[in-house]
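As structure tokens, here come the structures.
Please treat every number below as a calculation from the coordinates, not as lab data. For clarity, every value in this text was computed on a predicted model and none was experimentally measured. Cβ atoms are built from the backbone, for glycine too; each structure is taken alone.
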Structure 1
Amino acid sequence: MTQEFVNVRTEIKTLESKMTQEFVNVRTEIKTLESKMTQEFVNVRSEMAQGFADAKRERNEHFSRIGSRWGVHIESVLRQTVATLLEKSYGAKVESKYIDDQEYDLIIRNGEPVLVEITTSVRRNIKDRLERKRELYLKEMGLTSVRVILAVGAIHPSLYNSLISAGFEVIVPEVYDED
């Protein structure tokens, strides 16, 4: 019985050793799978973030194109309206013109000329742009003065004040109280 007991005990130890090794192998495989899954989640998250960023950029570009087209249409209607009113009602001459690759949205002449720049929004360099356009127009037409009006949908208050201080007239949308 002793030999049989020793044999059983040896078999148990062998099985125990094999099971311990199998558990180690299973744990290693689990850790490897966890690591792979974690990396996959990181990759998926990264791809999703990039996909959302791309979708947001595309959406913004789409809205920008729509807004740009809409702005061109509104600007055209405004030009036509101003021209019709001033020409028919007051005999003024109204035109749009290019001088040295600079577009002049509206030039109104009935005495002192008036340059009107129409835009939905402006950047910080608008003051320099308006000054360049004014100087170019004065030089081209041989004049010493011209009135410059900026009609703009959105402008930062400090930029607005800077333009007013520089002698430009700025027309902005009226603010309506929603009460």
Structure 2
Amino acid sequence: MSEIAMLWRELEELLREIAPTVPPTLSPPATDSELNALQKDTGLVLPNDFRQSLQIHNGQDDPSRLELLTGHGILLSCEEIVKAWRMLCEILDDVGPIADGSEWWNKNYLPIAEYEGDFLCIDLTPQCFGNVHLHVHDSKIERNVAVTYTGWLSDVRDVFKYRRFSDSEGFIDFWSPGAQD
């Protein structure tokens, strides 16, 4: 069993105990055709660990947007990743770079989760391949949330394993005192 599969198994067990409404929102595995379309439509090659994760859960299906797996938002499906990537690339083409020269978006980033217009992304540039960053819609990129997707998923597991969250009226609260930063 791969490290990603083990992390998902442990995370799902923790979620069934702590947040039983979250596991039903985890989507079934992505098909090979969905994974191939994702790579073809973006022109980007998926890191092996993220590809393995999509083969376990192809995002989340939560119309309420209340059953967050992570403080970084709802996991995106292959199709949603392509839509978000295209939108962010179009905005970059229309608006251009930030005046101070800092990076707002990069076409070699792959959005994997979304919350309130902010996107958790995997950096697929050669110099930082696989790093996980946070694209903040009205600010600069917050770099190195994790060195790899596996590291990020391990951090998500640890949030539940070590209870780094608050319970807010039956919902997981990742942001209030007692929660992870």
message = Can you rank 1, 2 by FRET efficiency 1/(1 + (r/R0)^6) of positions 18 and 74 (r between Cβ atoms, R0 = 41 Å, to 0.05) and just name the one with the largest value?
response = 2
ask   = A value of -11500 was derived for helix-only ellipticity at 222 nm (-39500 (n - 2.57) for each DSSP H run of 4 or more, over all residues; to 500); which structure in 1, 2 was it taken from?
value = 2
ask   = A value of 10.0 was computed for mean count of other Cβ atoms within 10 Å over residues 34-41; which of 1, 2 is the source structure?
value = 1
key: Structure with the greatest value (metric relative contact order in percent (Cα under 8 Å, 6 or more apart), set 1, 2)   = 2
ask   = 1, 2: which one has Kirkwood radius over Cα pairs in Å, as calculated, at 16.8?
value = 2
Label whose coordinates, when distance in nm of label points 7 Å out along Cα→Cβ at positions 2 and 146 is calculated, return 12.1 (choices 1, 2) = 1
